[in-house]
1. Which one of P, Q has distance in nm of label points 7 Å out along Cα→Cβ at positions 23 and 55, as calculated from the coordinates, equal to 1.3?
2. One of P, Q was used to calculate helix-only ellipticity at 222 nm (-39500 (n - 2.57) for each DSSP H run of 4 or more, over all residues; to 500), giving -6000; which?
3. Identify which of structures P, Q gives the largest calculated value of relative contact order in percent (Cα under 8 Å, 6 or more apart).
4. P, Q: which one has percent of Cα pairs over 25 Å apart, as calculated, at 44?
5. Can you tell which of P, Q yields 7.8 when mean count of other Cβ atoms within 10 Å over residues 71-78 is derived from it?
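Each value in this text was obtained by applying a stated rule to the coordinates, not by laboratory testing. Predicted model only: the values in this text are computed from it and were never measured. Cβ atoms are built from the backbone, for glycine too; each structure is taken alone.
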Structure P
Amino acid sequence: MSDCIFCKIAEKEIPSKLVYEDDDILCFHDLEPQAPVHVLIIPKKHIGSLDEAGADDIAVLGALLIKVKAIAASLGLENGYRLVNNCGEDGMQTVKHLHFHLLGKRKMLWPPG
């Protein structure tokens, strides 16, 4: 999608502080961190939100979720972390490209919002 900021980051049109990359997934540091460790994990394929994901996205989303453990370990999140997906307007999704926030290195509160 030509106007999607995360697609532009995935295409290297916009620089990011990269944490992990493979053929299907990109992980980079959030520009407005809400915890000492705050990275975003995205599929490189444009999927607007979790509500827009379909059966043809199962493989990439499964791979993304399995990769979270390795990314968390590489960031030193041995004491736990939070993985968040904001979906839609009420869920406070601000970028219309499916993404997961991986947060850690501080005690998380509940309820979150």
Structure Q
Amino acid sequence: MMEYKGYVGVAEVDTDAGLIHGEVVNTRDVITFQATNLRDLEKAFRASVDDYLAFCAKRGETPDKPFSGKFVLRLSPEVHRKAFIAARQAHKSVNAWVAETVEQAAERVDV
């Protein structure tokens, strides 16, 4: 995983093509990059982000920013009810309880 200007890129190896290809994962726009070795992969990632930002500037568009921290969560009514009860038992709002629960799960992800 790589980070540059707030954008996060992940890559995988394509042994058949002899390439390492990746994409920026924390934006809705599609930003990809590729290289044949690890040394050039970071350069390709940074160049793709810079190209994306320049493209947006040329078109007078605001680039899609990495995540704002807000998202809509849809649950079944039963899970919603259980989350509400769990939040109340923890003396927290549902938002605070969900944020804490997601944070704890996210801490287990290797970034």
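1. Label of the originating structure: Q.
2. On the way: P: -6000; Q: -14500.
Of the options listed, only P reproduces it.
3. Numbers: P: 30; Q: 15.
By relative contact order in percent (Cα under 8 Å, 6 or more apart), the leading structure of P, Q is P.
4. Working: P: 17; Q: 44.
It must be structure Q, since only it matches.
5. Q
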